[in-house]
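As structure tokens, here come the structures.
Rule-based calculations on the coordinates, nothing more; no lab input. Keep in mind that what you see is a predicted model, and the values were worked out from it rather than measured. Cβ atoms are built from the backbone, for glycine too; each structure is taken alone.
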Structure I
Amino acid sequence: MVEMANEFISISVFDTIGSLCVASDDGQKVFNVIKKVFDDGLKVKLSFRNTCMITGAFLNSAISQLNACFDGRRLEDNLRIEDISDEDRLYCKGVMSIANLYYENPEKMENAISEILEDEE
């Protein structure tokens, strides 16, 4: 396991993908950059300066799938979201919380989702 250093590396979403945080493909690009920094044992300050229109598809690709690679506590301690509106910050936290729940027990979540979908039929 890589030990995390005290140093934060700033990642600009705008410099990585541009101003629109919409497509999951763009989220994947941001994820790849974050994961590389984490794999190198560093912390991340993710800046949303000069961006707009953040979607769930983007956040799921960029941030949520980090839960598949790193535990929730490590993410909480080593990922800082900056230069974002309060509303979008809450949205990010919500998406991250749901992802954390999912990756804690994916089978249980999949079963719950299946049950809900079966009940709707």
Structure II
Amino acid sequence: MGNAPFFYICKNLFVKEITITLIDRKGKRHLLKAPADVSMNLMELCKSYEFPIQGICGGMTMCASCQIYIHSENSIKEINDDERAMLSEAFFVKENSRLCCQIQINKELDGLVFELAPE
């Protein structure tokens, strides 16, 4: 964990960059950077930094193995019915639970804080 993925190393190719804070399962905070104008979701960003997110279904909203908690006020897109259904079957669900495969990277995520849910 902590190695910069390829798009961060080549950051001069991208105009805008966002930074989010990710709290790992041991409570340690990590700053993750990503270009704001790339087609990527939060699960893919976490995986690119080698965090232990399973993402068994590959981001198709068919499992809940990429559950996170959102610790920031935000304007993230509302939860949809498929995501709600998956979370209803998951463990350790809280009011601020989301599936990170359903959160697209964009400039609105800049500065937000997320936490990995227990496995």
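Taking distance in nm of label points 7 Å out along Cα→Cβ at positions 71 and 95 as the criterion, the top structure among I, II is I, with the largest value. Computing volume of the Cα convex hull per residue in Å³ across structures I, II gives 97 for structure II. Which of I, II yields -0.27, -1.45 for log10 I(q)/I(0) by the Debye sum over Cα atoms at q = 0.12, 0.29 Å⁻¹, for residues 23-86 alone, as computed? It was calculated from structure I. Highest-scoring entry among I, II, by relative contact order in percent (Cα under 8 Å, 6 or more apart), is II. If helix-only ellipticity at 222 nm (-39500 (n - 2.57) for each DSSP H run of 4 or more, over all residues; to 500) comes out at -3500 when worked out from the coordinates, which of I, II was used? Matching structure: II.
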